[in-house]
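Just so it is clear, none of the values below were taken in a lab; they were calculated from the coordinates. Only a predicted model underlies this, so the values are computations on that prediction, with no experimental measurement involved. Cβ atoms are built from the backbone, for glycine too; each structure is taken alone.
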Structure P
Amino acid sequence: MTEVLIVGAGLTGLFASLLVAERGNAVTLVAQGRGGLELSHGCIDIWGRATPSRALSRLRKSHPYRLAGTAALHAALEFFEEITQQAEYPFPGSISRNLHLPTALGAIHPTALAPQSLAQGDLFDGTPFTLAGIDNLRDFYPQLAASNLRRAGIAVQSVLDLPIPLDDTRHDFYTSDLAHLFDKSNWREEVARVWKPQLIGIKRLGLPAVLGLRDPQHVLEDLQERLGLTLFEIPTLPPSLPGLRLEVILRRRALNTGVHFIEGPRVVGRIDGRSDGRRVSGVVLQTVGGPRVHTADVVILATGGILNGGLVFQQDGRVQESVFDLPVNYDQGRGYWTTTSPLDSQPYSGYGLLVNDLMQPLDAKGAPIFENLYVAGGLLGGADRTMEGSRQGIDLATAYRAVEVALG
């Protein structure tokens, strides 16, 4: 049995921990925070600017997708779909054709895989749809979304505001407040009674993402049956219910398969002094009670980029990797990190660690720095994941490749 230590609890780290645990190995996941899933739209973006399956073959050799390989991407997606299917939270979609989903601002979000409640809002479906807001719900404005979609040539049939069947509606609600209510069968029955007379003639209805947290697929199907139409959800500002649902599914399965979680302490890498610096021995946890050493046979870094703490941008112009202080590929001088237009690709988005096709970080000469240290996800350089629309695909493919190599 191999003892594996994974640093980071976002999509990359949680997915990697499941891959390790379900192969019968001991795995500990260490994280200073929660990861970014609850801030995400909860979909799997693979390539947003073209058909994913065509685009990936044309990427430069240093791109994370090319380093991980298409076999790793396909295997990762297969395992991901197995996880979500078994959790009764299916993700329809395909690597050969993107879904095109509406956002809360009325933009169009291309994505490869999405939860069914979001995928039913595919704008290329052709079925007429109405957008509806919910009274007293914060951060979702259907008139704004409809206006921007129409500007983009998408026909929105109509816009509605639906009431909340509560006696006290004097305060605003968050999406999580309504999600807990929609988990209750008697609440859904009352909602259907109040809403149905206002939905006559509507075939497809778009709502903010509030349809349950514990069993969202059942909530979706039950409410559709009660209302007699097709529903789809649109993710709102964070915390995002679709992202939170996915986090809950992955964490629950990780705990059930024996993953050990340590959350809270800052982590500092530890090098094995007996190996002439060729191997790492684990990490040191900076806890309230003092430093605590945690050893492992293999360490996988899934700490993310600048927004997640894996990379630290210093005032003096240095960019540092936060655990082992590994060399980062970046432009010298803070003036080169950004461009003048916020709509352009930002140079800092491509900063990160250079790795080989085994997901091992490399030194300035292109040689692996440590034999048993691997990197996956947003910590990798060579890709502007936001502009490419490749964030979650890279997370899954590189996590799969790192685990595949680490466990032999």
Structure Q
Amino acid sequence: MKKIILLLMVLFSSVIYAQENVKIALTPPMGWNSWNKFGCDVDENMIKEMADAMVNSGMKDAGYEYIVIDDCWQVSRDSLGNIIADTERFPSGIKALADYVHSKGLKFGIYSDAGMKTCQGRPGSRGYEYQDARTYAGWGVDYLKYDWCNHSTQNAKASYSLMKNAIVKSGRPIVFSICEWGTNKPWLWGKEAGGNLWRTTGDILNCWDCTTDWGGMGWIKILDLQNGLESYAGPGHWNDPDMLEVGNGGLNDTECIAHFSLWCMLAAPLMAGNDLRDMSESITEILTNKEVIAIDQDVLGKQGYKIRDDGDFEVWYKPMESENIAICFLNRSTNAKEINIDWNSLDIKNNYKIRDLWKKKDVGTTNEKFSGTIEPHGVILLKLTN
């Protein structure tokens, strides 16, 4: 009898996980995170200003909704083990800040870590998973980024499953972002562990193709590691190639367009990482291009993949609802590239209408060859419709 009860409890828990993942993040989450631009330099006034800017810039209208504080908001625990925010930087408290974000029609996210300490040495959630989840729910948290620093000998799947179960028990639907850097191949178990998204690589850097000895890399190198992971992504559970570096100065506008385009082709979470209060017109236009965002947010939920690799020239393909298709031509070289594409060579035989999503105009049909010039480190992004 006890075995039957235990089995029913396990099955019920699995049903809860499945229900949670179906309810939220049916398309890749869109929002903003503090880390890429500000690191530990976070405070409540800046976060409020980011929420204001997300609304005023048109980003909210374009689909962005999460304002997420990354590491360094927390400083200690009280005598009962409750997590304490930095009262100098967040004098009104986290709940008041979440309420402000919610008042703008946005959602609020926060950061913690599966280890004893976060990556910046602040209190982690190991041993406090249920207590922290209850606290976050009480504050009105809608999104949890859960890191993997200082994890000792913990089992990754078990650690993330534990926090997911704590989130479920809290009673609040919270998007669960597994930030495990791809070390233990979370695409193999992230969905089962209750993740709505999981990092597939080390941290993104503000550059085209640079690397560091600790594992950070430019976005084009991260892109190379995404091909082959497409079968693990879908509504409610997404591969996460990390946050966007659009607008942080390390990429020119052409490279920003390419970066944003490929993240949309990957059905990646679109988490801006720049200063939303101080964006150029061109960066604002990149981040709010609704036709490009629609590729990312397509309800079919398919991740794009590479179908042609000629070295410096690549073709990426993304199936979409209603049998539509997104095609991205990527020029990795430092010279402009002329292309003349026979659609049959890409196994596209139906007659589709072609729309250039950055020029925002129709450019013919697939009954004819497609010609164009791709700028160095640039893309041409097309949508093919029946």
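One of P, Q was used to compute P(r) over Cα pairs in 10 Å bins from 0, in percent, for residues 83-170 alone, and the result was 16, 39, 31, 14, 1. Which label is that? Structure of origin is P. Among P, Q, considering only mean count of other Cβ atoms within 10 Å over residues 267-274, which has the greatest calculated value? The structure with the largest value is Q. Quick one: FRET efficiency 1/(1 + (r/R0)^6) of positions 211 and 371 (r between Cβ atoms, R0 = 41 Å, to 0.05) came out at 0.70 when computed from one of P, Q, so which one is it? Label of the originating structure: Q. For distance in nm of label points 7 Å out along Cα→Cβ at positions 203 and 283, which of the structures P, Q scores highest? Going through P, Q one by one, distance in nm of label points 7 Å out along Cα→Cβ at positions 203 and 283 is largest in P.
When mean count of other Cβ atoms within 10 Å over residues 99-106 is computed across structures P, Q, the figure 16.8 traces back to Q. Taking volume of the Cα convex hull per residue in Å³ as the criterion, the top structure among P, Q is P, with the largest value. For the set P, Q, ranking by relative contact order in percent (Cα under 8 Å, 6 or more apart) places P highest.
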